[in-house]
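Pasting the structures here.
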Structure 1
Amino acid sequence: MTYAREWTVRFSDSDPFGIAHYPRIVDAFQETADMYMESIGHPFWAIQTEFGVGLPVASMDVDFERPVESGDVVEFSLTTDVGTTSVTFEYEGAVDGERRFTGTEQRVCVGVEDGRPTPVPDPLREALTA
C-alpha cells in the first residue's frame, strides 16, 4: 500500500534563499508517518496501550536530489516493508512529478515494558501490509 499526502513548504520552513531547511523535511517524514498510522487505525500513541509496543526509529537515511523551495507543494508517498521485529518506512517527495528527495526509516518493534525487540503484532502487521 502506498500512502500519499501533500505538504506545502512555508516561508518559515526555509532559509533566506527560499530553500527548505533539511530538518523540516525530516519533520515532514515524521508527520507523514503519524498521518499514515492514524489512517490505518493504529496511531503511534495507541499501539503502546493496545499492543504494549512502540515503533521507535533505529536508523534514518535521506538523499536530497534537488532543492525544495518556499511555496512548493511536495507530493509525499510512503510505503512500508514489514519484517519480523521491524518496519521500514520508505518515503519519496516530488514537486510537479519531479522527485526531489527519498528517505528511509528503519523502525524496530519494541516492548513498552522492557524496550527489547519483539515481533510486530499480527493486527498491526495486517494493517501495515494491507
Structure 2
Amino acid sequence: MDKQRGFTLIEALVSCLLLAVLTTLCLELVGASMAQRKAAALREIALQEAASAMERVAATRWEDLTPAVLGKIALSREGAAALPDGVVTVQLQPSEETPLAKQITVEVRWAPARGKPAQRVRLVAFRYSVSKPAEDR
C-alpha cells in the first residue's frame, strides 16, 4: 500500500482561503479601532477647548459678560489645527429664576471627515453676581 503523507491541493487552497478571510476581518477591525481612537482624541481636544473657553468666561468680570465680549472667544491655535473646521460659540442668557444669574453655554463644533455629520461638545454653567439685589441693601 502506497500512502501519501501531507495535504491535498484542495486542503491547502481551503486553508489559504480561510487565512485570507481571517486576515481581512482582522484588518477591518484594526481600521475601525483606529477610526474610533481618532474620534475619541478629537472629542478630548474639543472638551479641553470648551473647558478653556468656560474658564475664560469665568475669569471675565460680571459687568463685561456681554454677547459682544463673549463672541470674541475663539479656539486656541493648537485646537484650531487639530479640529477640522472647528468653531467655538459662547451664548449668554439671563436666568429666569434668579435675576443676578446668567446661563453660559459653550459649544465646540467640528467636522470629523467629509460626508460625516458635524460633532459637538457643549458645556453649560451658571454665573452669579456677587452684588446683592437693591431691595436687600
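Just so it is clear, none of the values below were taken in a lab; they were calculated from the coordinates. In this text, all values refer to a predicted model and were calculated from it rather than measured experimentally. Cβ atoms are built from the backbone, for glycine too; each structure is taken alone.
Taking helix-only ellipticity at 222 nm (-39500 (n - 2.57) for each DSSP H run of 4 or more, over all residues; to 500) from the coordinates of each of 1, 2, which one would give -8000? Derived from the structure labelled 1.
Here Kirkwood radius over Cα pairs in Å, for residues 46-93 alone was derived from just one of the structures 1, 2, and that gives 11.3; the source is 2. Using percent of Cα pairs over 14 Å apart, for residues 6-77 alone for the comparison, can you identify which of 1, 2 gives the largest number? Answer by largest value of percent of Cα pairs over 14 Å apart, for residues 6-77 alone: 2. Structures compared: 1, 2; top value of mean count of other Cβ atoms within 10 Å over residues 70-77, i.e. the largest, recorded for 1. Given a value of 1.7 for distance in nm of label points 7 Å out along Cα→Cβ at positions 62 and 102, point me to the structure among 1, 2 it was derived from. So the calculation was done on 1. Comparing relative contact order in percent (Cα under 8 Å, 6 or more apart) across structures 1, 2, the highest value is found for 1. To which of 1, 2 does the computed value 46, 27, 21 (Cα extents along the principal axes in Å) belong? The read-out was computed on structure 1.
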